[in-house]
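J.: Each structure below appears as C-alpha cells.
Only the coordinates and a few stated rules stand behind these numbers; no lab work does. From a predicted model like this one, the values you see are computed outputs, not experimental measurements. Cβ atoms are built from the backbone, for glycine too; each structure is taken alone.
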Structure I
Amino acid sequence: MSVDGEAVRLRGEADEPGWEVDPDDDWGVAVVATVGRQLKLRREAAGLRAADFGTAVGYGEDLVYKIESGRRIPRPEYLDKADEVLGAGGLLSAMKEDVKRVRYPKKVRDLAKMEAKAVELQLYDPLNVHGLLQTPEYAGALFRMRRPAYAEEEVERGVAARVARKAIFDRDPAPELSFLLDEWTLRRRLGGATVVRRQLEHLLTVAQLRNVEIQVMPMDREEHAGVDGGIEVLKFEDGTAVGRSPGVTNGRPVTEPRLLRILELRYGIIRAQALTPRESAAFIEQLLGEA
C-alpha cells in the first residue's frame, strides 16, 4: 500500500461511525475518558509522541489524540496493540470489558439491566422475531435493511448489543420468558432462505427450554388483541413491574398499575388467541420444512 493509501486508511479509521461517545451517556463518557487518560499517561511515560505511537500500533495520529481525549471509543485490538507497545502487562487489554459495554447504546444497556433483574418477561413484537430470539445473522439482516443505511460499524455494534442481551437465557435461577410471534413475521424471507432456516431452527431450540414459552398468532385469526402494537412487561422479585407499548404508553416505560393492567390484559388475550406452545412448535417445524 502506498503512503497516500495508508494515510487514507488511517483517516478512515479515525472517522468511522459507531465509535463516537454519546455525550448524554454520563457513564460511557466517564469510562472512555478514564481509558483515554491511562493511554496518554502510559504513552508519555514511555517517551513516545502521538505520531510515533500511532505508527507503532498501526493507527493514525488523529485517532490517537481522539481516543486519549475521550472523544472516541478505542477498538479492542487498539487496546491490545497499545498494551504490547507500552509494555502494560495486560492492564490496558483488561480495559476491553468496560469499553465493550460502552459500545452498546445507553438505552440497550438500560434495557439489559432491567432484563437481568426481571423474574418474568412477557414479550410481543408484531414486526419481527423478538430481539432476544434473533440469531446474529437475522439481526444483521434487519440492521442492514434500515434506511438511511447504517454503516457496517453501526450494524456490527447493533448486532453485538442484541447478542449481549441473550445472557438472560444463561441466568440461574432462570426467569420465566413468554414470547408471542405473529405468523407473518416467520413467513417473511428477510435475509434469505439460509438466514430464515437458521432462525426457525433457533426458535425450536429455545422453545425447548423449561422456562421459555413461544406462541404463534396465526394469520387466519379473525380477532387479534395486539393490533395496537408490541407489548413488553417485565416483573421483578419485589412485586414491581415495568411495561411499555407504542399503543398504550407511546413506547415509554411505565410503572403505573392502571397502565400495566391494560398491557397485561392485552397480552393475556393475545396468548389465548394464539396457538399453544406445543402447537406453535409444530407450526414452526412445518414452516421450517417449507423454507
Structure II
Amino acid sequence: MSTGAALDRRAELCEFLRSRRARLKPQDVGLPVFGRHRRVPGLRREELAQLAGVSVAYYTRLEQGNGRNVSAEVLDAIARALRLSDAERAHLTHLARPKQHKKKPAARATQVRPALRQLLETMDGVPAYIVGRRSDVLAWNRMASALFGDWGELPERERNWARMVFLKPEYQDLFVEWEQKAVDIVCQLRMEAGCHPDDPRLAALVGELSVKSEDFRRLWATHDVKEKTHGVKRMHHPLVGDLALSYETFRLIGDPEQILVTYHPEPGSSSEQGLRLLASWGADATRAGDAASAPPA
C-alpha cells in the first residue's frame, strides 16, 4: 500500500465478506456438507446466498464491490447469515452504503475544547486522555503521563496509539497482554477505514505500519472490527510493578470523533496503591521508571 493513497473501499468490502465467509462452516449454520474435499475454507458463495435469500449472481457482485444501491434489508439478511456482531454489521453497512461526509478542517478535527482539557486536569488520581481519529492522542492529564509515559516529549505525529504499540518496544513491556491491546487498536482502525476510506492520513498510517511491523500486517489481514468500550487492562509499570486497571470509554457527543478514556483501580487493591505512588511521583514517574529498569552501568 502506498502511503497517502486512499483505501480502496471496494477491495475492503470484498476482503471483509470473504473473511467472514471463511470463518463459518456449513454445519455451523445448519447446512449439509457434500463431498469430502472443499476448495474454500468456509461457506461457499452459493451457500451464503441461499442462507441470505438472494441470488448467487447478486451476492457475487456485492462481494466483488459492485453491489450498487444495495438495500438495507439485503445487508441485514447477509449480516444474519454471516452471524455478524453489531460492530461488524455497522462496518458492512459503511463499506456497502458509504455516506458522504462533510469535510472538516484538519485543525477543527484535532482541536480539544479548553473545558475538556480542564476536565482532564481535575481528574486527580485517574489516568485519562482524549483520543481522536486514527488513534491520535490529543490531550491527557498528569496521571496519564505517569502511567503511559510523557507524551509531551514526543513529536505530535508520534502521539498515536498505533505507532506507540507497534513501533515502541517499551509499550510491549508495559502491556502484559500486549497482543490483545494490539488487536483492539487494529479493530478500531478497521472501523475507521470503513467509515472514512478516503482519509489519506489513515491510509498513510496503515501503509507505514504495514511496512514496519509484521504483527500489524498479520492483524490487519484478519479484517476484524470492534468498538472500544470497557474492560480491564493489566500492565507492568517499571516503577510500581503490576497494575490491573478498569478502563471506560466515552464518545463525546459534541465532538463525536473524540473519545475520553479513563482508567481506575479496584478500591483497596494493590493497583490502587500503585497509582497513588505514581501520583506522588507525577511527571517524574516515567523518568524514574526508566532509571529503575535500566541495566547497571
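J.: For relative contact order in percent (Cα under 8 Å, 6 or more apart), which of the structures I, II scores highest?
T.: The maximum falls on structure II.
J.: Let me ask something additional. Between structures I, II, where is distance in nm of label points 7 Å out along Cα→Cβ at positions 68 and 124 highest?
T.: The structure with the largest value is II.
J.: Still on this structure, I have one more. Given that FRET efficiency 1/(1 + (r/R0)^6) of positions 204 and 276 (r between Cβ atoms, R0 = 41 Å, to 0.05), derived from a single structure, equals 1.00, which label among I, II identifies that structure?
T.: I
J.: For structures I, II, calculate Kirkwood radius over Cα pairs in Å, for residues 44-155 alone and state which one comes out highest.
T.: Between I, II, the highest calculated value is found for II.
J.: Of the structures I, II, report the one carrying the highest value of mean projected area of the Cα convex hull in nm².
T.: When mean projected area of the Cα convex hull in nm² is calculated for I, II, structure II comes out on top.
J.: Among the shown structures I, II, from which was the value -16500 of helix-only ellipticity at 222 nm (-39500 (n - 2.57) for each DSSP H run of 4 or more, over all residues; to 500) calculated?
T.: Comparing all candidates, it corresponds to I.
J.: Here mean count of other Cβ atoms within 10 Å over residues 52-59 was calculated and came to 15.6; which of the structures I, II was it taken from?
T.: II
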